[in-house]
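Structures for review follow.
Every number here is computed from the coordinates shown, using simple stated rules; none is lab data. Just so we're clear, the structure is a prediction, and the values are computed from it rather than from any experiment. Cβ atoms are built from the backbone, for glycine too; each structure is taken alone.
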Structure P
Amino acid sequence: MASSSLTKFTVPLATNQSASNQGLLMPKMKYRFRVSFDGFGVDSNKVELTKQVKTCGRPKPSFETFQIHVYNSQINLIGKPKWENLTVVIRDDAAGNVSKLVGQQLQKQFDFMEQSSAASGIDYKFLTRIEVLDGGNGSHDPVVLDTWECYGCLVSGVEYGDLDYGSNEPIEISLTLMMDNAIQTPAGTGLGSDVGRTLGAAITG
């Protein structure tokens, strides 16, 4: 059958590594995603914020590194992890739902009228959940393929965009988010397993 040729659109592997008719795996698509915010702003209803998201970055972890110098060489080790800032671009709606929520979050972080700051981080930090979906909608509920939960988020910067008589584009609000931690949960898995540790063992490169 001619359709059998579709199973050959992938990299050939050894016979003991993969079935010969496996074919290419379906990739996750960039445009099938959902971003939700828990504890953002003051209003309990955050759905308008989720519906107006245009683009969203994904968490980017990095590690500070250091070196231990030994006799004829050096050993590289990792130090504390760091999460890069996350950018979320949201369309500003005519009803003012998005700008209202963003203003509430900024006011939670710092009272601009009274020039008063929040007492502690728990007063204003929120959770950002980024989910990759399979494309289901309407009568077909979407299946979550991948989830990033970003904990301890705060808004470190806001860009309200510009106005232009010669443009047909909607006004957008760009949020820069900082986070304390993030956990990825692929479909069908838990939050991960404990890392095996051997204390007191020799350092190996």
Structure Q
Amino acid sequence: MKPLRHEEFDEGCAAACNGPYDNKWSKTMIGYGPEDDNFVVELTYNYTIGSYKLGNDLLGLTLRVPDSNMPAFQENDLQKQGFVSAPDGYKFFYEKGPSFDVSKVNLACSNLATSLSFWRDILKMDVIKEDGESAVLEYEKDQAKIQLTEVKGGVDHESAFGRIAFSIPSDDLPQLEKEVKAAGHVILTPYIKLDTPGKATVVVVIVADPVSDYKIL
């Protein structure tokens, strides 16, 4: 992955972009291609926070890797346990593909049936696979997929929590907010406009998964 964009902020975000902190912070977007066409990762740094405790909410990212690059992983943890661990504990799984990209995000959930209903019926994702305690969903075949995996004991976000963002036409956001509210689900941040340095104003609505409390915007 490579850096795509970096921004510095002197105070907390109105949409809790940097978590429950009101301090100077920064964010760096990294990925394999432009944000408009690829799944990217946002790294958030709070200047006053020295460390975070890792929860079990993000089970891992699956990356596609060209055949010519796969031998580089033959002598590391990928061969031994099926994944590579980052220094902070996050897991990265690999599969062969035509080029580098993020193919799937695996999220833990506390009740698969309830979470699946929300992501399918409210967020309008297509279920392409369901097997026991896990399901895979997508919007389009060429986009990154979401995997929901039910875990025993429930989801623990701890202090290193994050959120998943989807890009949809801004004119559709009020209707989405209305449908989420009508279904009795939680609106964490109502429709709001956020000024972004160097980019057009970002419009967001943040909602929560009904049982796992994922922040989805």
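Structures P, Q were compared on mean count of other Cβ atoms within 10 Å over residues 62-69, and the highest value belongs to Q. Here mean count of other Cβ atoms within 10 Å over residues 54-61 was derived from just one of the structures P, Q, and that gives 17.9; the source is Q.
Kindly point out which one of P, Q the value 42, 20, 17 was derived from, the read-out being Cα extents along the principal axes in Å, for residues 46-85 alone.
On the way: P: 61, 15, 9; Q: 42, 20, 17.
It traces back to Q.
Of structures P, Q, the largest value of mean count of other Cβ atoms within 10 Å over residues 102-109 belongs to Q. Quick check for you: by relative contact order in percent (Cα under 8 Å, 6 or more apart), which of P, Q is greatest? Evaluating relative contact order in percent (Cα under 8 Å, 6 or more apart) on every structure, the highest lands on P.
With semi-axes √(5λ) of the Cα gyration tensor in Å coming out at 27, 23, 18, pick the structure among P, Q it was computed from. Derived from Q, not from the others.
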